[in-house]
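Since every read-out is calculated from the coordinates, none of them should be taken as a lab result. Everything numeric here is computed off the predicted structure, so don't read it as measured data. Cβ atoms are built from the backbone, for glycine too; each structure is taken alone.
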Structure 1
Amino acid sequence: MQKGMHTHRERCVRAVRSKDARFDGWFFTAVLTTRIYCRPSCPVVPPKPENMTFYPSAAACQQAGFRACKRCRPDTSPGSPEWNQRADAVARAMRLIADGIVDREGVPGLAARLGYSTRQIERQLRAELGAGPLALARAQRAQTARLLIETTALPMAEIAFAAGFSSIRTFNDTVREVFALSPSGLRTRAPGRPAEPGTRPGAPGTPGALSLRLPFRAPLNPDNLFGHLAATAVPGVEEWRGGAYRRTLRLPYGHGIATLAPKPDHIACRLTLGDLRDLPVAISRCRRMLDLDADPVAIDDQLRTDPFLAPLVDKAPGRRVPRTVDEGEFALRAVLGQQVSTAAARTHAGRLAAAHGEPVDDPEGGLTHLFPAPGSLAALDPESLAMPRTRRTTLLTLAGQLADGTLHLGVESDWEETRGRLLALPGFGPWTVDVIAMRALGDPDAFLPTDLGIRRAAQELGLPSTPAALTARAAAWRPWRAYAVQYLWATDSHPINFLPV
């Protein structure tokens, strides 16, 4: 699979005929005779090849006059892996659109964050995705509206507002155009699914709570993904409870709580939001944290070419890179974790959260605070921090630059430029920069050759263990070295590698 796969007609036809779910999200099949668009794995009988045409996005299908298939629901397929494995302007724009920037700041806001003119962004997105930023944001609003229509009993007017539509009329027209049903008709046809244990939509006592399923490309190994998040959880900000990872969320319009539990074919997600306008952003950030848009087959196939890694991949395929819902928060926590144990890092972060984080109510668990905002940390008296003086300087310098906008660590970040800015900060070495690149910036090729766990695993496997030699050997794993890190870490018995009991 590769960039612009929709242009490879023969490959697309083969994927549709085989109903291969691995290609869902990479391209969409539009049927000329029915004017319907589908995901490649649609269960219906495939159309004749001469009646198929292929598009790179749902928005492009909608702009061409096709409506979404009612059987395969193409708007619910996993996102394209392209946007999380690339750092060019188009990929960064797609990550920003998923994070709701167009709805909040418009196309000028999107262009400004990327450092381009609106005309340049429009041209690049149309060239690669067949649709401009407004159409791509509209497709996302339609998907959010469908989710709310089918999983809640909210009045349609509230759904229109929460999904980002400017008027009820625009909401109604968009739903009819995209799904060939009115909003009420869409609710009537909603597929009945048994509720996940403890995640009934709209449960009493939890206003603003929604339950949904987050799809992913199989296989997905939850052990290191949820194990890492649980083992490093900051008390009061994160917890493992009842077989689910839970954490507080700082969102554009308020705060929320996410509860995420691994299931065989999806991630059960319960979101409790102070403002429903934050729903698409919360979903996008949870998907990003769990790396759900990755293409595990392509990644594992590449890593299997190394005979030392192949047994690790075959033993537990589908490992993801545990990421974050807040890049600035993760960077601050990475500094707290410098040269200390996981337990000590949690203790430091928990104390900061309890003292300086914004309190939240959590009737369903034990979460108490949002992680402190950079501005609140930057204003602290250095002497109030119980840590070595050099680390205080590192933490407060980072917090200050995040707070005043000197340093940006959002989804729009250019990975290499941001690496350089981080390395220029006091107390930042290669390990801290690369762990931030891997888990906060989302660089799939970030590598940690100086990490003690990586060097120990390399030595046990018979790989070179010195940083320079290991980096040279790891060139064969590119562009997936961050995933190789997960497989190497998994050779240890550290709690990050196991689902909590």
Structure 2
Amino acid sequence: MADFPILTWMLVLPLGGALLILGIPRDRVGLIRWTALAASVGVLGLALGLLAGFNSAQPGPQFVQRWVWAPSIGAAYAVGVDGISLWLVLLTALIFPLALAASWPIEERVKEYMALMLLLETGVLGVFTALDLLLFYIFWEFTLVPMTLLIGIWGGPRRVYAAVKFFLYTMAGSVFMLVAIIALWLLARPLTGTGTFDPLWMAAHLSPLLSPEVQRWLFIAFGLAFAIKVPMWPFHSWLPDAHVEASTAGSVILAALLLKMGAYGFLRFNFSLFPTAARDLALPIAALAVVAILYGAMASYAQDDFKRLVAFSSVSHMGFVMLGLSALNPLGIQAALLQMVNHGLSTGGLFLLVGMLYERTHTRDFRELGGLWKALPLYGGILIVVGLSSMGLPGLNGFVGEFLILLGAFGSAAFGPAARGLTAVAAFGVVLAAIYILTMLMRVLHGPLPERWRGLPDLNGRELAIMAPLFILILFIGLYPSPFFTAMEASVQQGVAALAQAAWAAR
């Protein structure tokens, strides 16, 4: 396994599947769909092999492949995974086959749709595996194009507006990141002769030489790109429009994976490359995260559109993730990483369920729904479990992540005297989540069943197969999260120790 280029194959397989689909006649819709699904399932198989061969005791990158393709500037194709990226790679490999299976109702331009989905999978996997800053940026920007097209072509009535807004917001942040990457390369060039884009080398040799002021400006430049993608408040306004107008699969990918790219970027680059700035700015980031927790929850409660409620809930849940990351301690960071996975499962599952309901009723308006548990008992049961997991009910996956995030924030030295107050306010977000989730369940499932919804078909075999893996993982993580923490512990401990050492040396 150590000599097999498994990560390269994971990147190439969906790309090859997309190219293969382009050669299939347009009228062979069934073949196109199954080809896309087979390519994505193949990636999942490789990802499971990656998990089987992963050494939890090794903190550094594993399964590394490196090829210097531009020696004159030090640019390389370098990929690998560690405990920080492992579960995000596994989440990506799981979500894409489910999203493709949920795309069976797509009937227009199926060929282009499936090809773009596979290209997007390559881009997302590249973001989570890149060990070179330039390569990371290429994959980061690469994901923007297929996602924009998926929203703009297969979305709802305001799809073009939502796609353009998504593109402009993300591109605006990416410009600042590109400037920061170039600045780091210029700062590294006198030390290497040719320059380098290797973040591991930069963290060890360049970052200690940067003044606190330089670190702060570079942190902000990277952080703008990542904050928009998370999205942190007040950079969130693109998210509800993109979610509501995107197709079901587009919303699932956006919530389960693309938002995680921003949080991952903070942890992978901002905190390791600019440790002094990370310590200085931890409290402001945490404050914005708490605002997002409360704002997202209250905005969710105010919605009459099922999909828009789930979209705003992502703002609140990702606020918890950023609170855990900014705690800068092992407990908070590990809990935040687990909560990224939890959010991908729970919110991804909710978007799938919203789409399945819309295919039957052609409405997402709570005022037109109600009493559906009588007509759709299977759907209702699964919606309750997934909804309660999003709410953070003990015994389900969401509780583990949010509870440990609050513990990490409560004991965070980075927050100073404000730690307890921030944690107490953030904890109120759990109460608000219970209010909007339980209200949602009541408005969809309870009350009198409108006459026009009588006789609606319950979930079919394809839909049950889509929801089954999410349902199982929601229960498994809620009851036994230990394997997830074990795999990430060594990498997180190493990163926190390096951050603390660098911040202490700068005093």
Structure 3
Amino acid sequence: MTDADKGASAPGTNAGTNTTTVPGSSPGWRRAVVIGGGYAGLLAARVLADHFAEVLVLERDAVDHTTGAHPSAPQSYHAHAMLAKGAQTLELLFPGLRAELEQLGAPVYDYGERISFLLPTGYAVRTPTGVRIQSFTRDELERRIRARVLDLAQVQVLAGARVLGLGRDPDGRIGKVRYRTEEDGEREVTADLVVDASGRTTSIDDWLSAAGLPVSARSTVKAKITYTTMVFDRTPEEKDYDVAYQMTFAPAVSRGGVMLAVEQGRWVCSLFGFEQHPPTDPDGFLDYARSLDNPQLAEQIARRSRHDELHRYTNPGSTWRLHHRDPGWPDGLIAIGDALCVFNPVYGQGLTVPAIQSDALGSLLRRRRAAGTGLTGLSREYLRAAAGIIKVPWSLSTTSDLMWSPAGRPLAARFAHWYNRQVFALARHDADVWTRFVKVANMTAPSSLLMHPSVLAKIVRQVVTRRLQSTR
């Protein structure tokens, strides 16, 4: 046993000497190392546990079965939407998760029936869409997932571990991870696959440079949105909604907010603004909510009898690390979640995309195991698949964010923004158009669903009618 393998073992374990395989795992796929034990890292560990004899999660914070939202993720305090596609994927990875959360009081409902959704053109029509969603806090979701992952025999979490760098094997692939703990100092562990799940503050650029590898290019769209969030008790009055929402829409609607019914009889309410700062004191928070055009948020905030501490977070925009285009990207290394692409949280894509990425990783590993092709070339294959997953939600979110800038708006973004406004105008009274939008937004249908000839015809009629009325 080498010193590197000794470094992988927590006190009292022999993880570094584990050369056995688990049922269904591939012989020779001995150890995967996941950098980061937050939401995305947990999903990666869950999938990898089906294929590797050992999955070592290097986590910088102290976590256990009871830990909820990742302590080092300030955005975890705020309202999080789980799109329908993400929920479906999580249920495949963690069967019974939805029912488990529902038992705690996290409601399940049709997206079109239980949401008071204020578009920039007015309220969306209330209608069944067939898209079922569930609302809960990020804290409870992560706690439930973490408990399940930590119960997996193949998974070991080494808390208090700060990653220092990556090491290359003689063939050039990434096969080692250097890290430090206060107890054991600096150690190195070998790996057949390394997953960067260290979030938006990833040090991947430094790690690649130190290993003599090129740094990947980035695509960045700035849209400085600030959130302030309050979690408070729900009053017993019956309401016809579980979500109240006012979306921002450049350039006229710079303030918005969302309120979700969550587990344990509470609301979580996030107020946000483009280049604005919703207050962190209760009275100022309520006043900001009253400035919105959807009165449901202020109404419930005013009725609260208790609330948790308010939290504020500023998201500077969206960043996509284009690893799939990096000609020098090494084998043996992949990325997932915010370490790969950070989305503007306004659009609720940040939980769903990592779930789909982890499922795609699992599919690739199953295919390779069945074909006996091994792990060579997996990194590029996965990163290309992950880029395909990112492409549509990235386009949907950044197209809108580009419109906050008064200059330099691309023609394609201007057209998409105009088209979205036409869709929103129809969605006030047209159940079919709204249902199509809901399915696309929840990633259960391709974006082409909104370009169907029936929708195009309605938009043309709408535009022509509006112009005729303006000339009278």
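From 1, 2, 3, which structure was distance in nm of label points 7 Å out along Cα→Cβ at positions 145 and 337 = 0.6 calculated on?
The value was obtained from structure 3.
Can you rank 1, 2, 3 by volume of the Cα convex hull per residue in Å³ and just name the one with the largest value?
Checked 1, 2, 3; max of volume of the Cα convex hull per residue in Å³ sits with 3.
Given 3.3 as the derived value for distance in nm of label points 7 Å out along Cα→Cβ at positions 257 and 457, which of the supplied structures 1, 2, 3 does it correspond to?
1
For mean count of other Cβ atoms within 10 Å over residues 353-360, which of the structures 1, 2, 3 scores highest?
Between 1, 2, 3, the highest calculated value is found for 3.
One of 1, 2, 3 was used to calculate helix-only ellipticity at 222 nm (-39500 (n - 2.57) for each DSSP H run of 4 or more, over all residues; to 500), giving -13000; which?
Among 1, 2, 3, the structure yielding -13000 for helix-only ellipticity at 222 nm (-39500 (n - 2.57) for each DSSP H run of 4 or more, over all residues; to 500) is 1.
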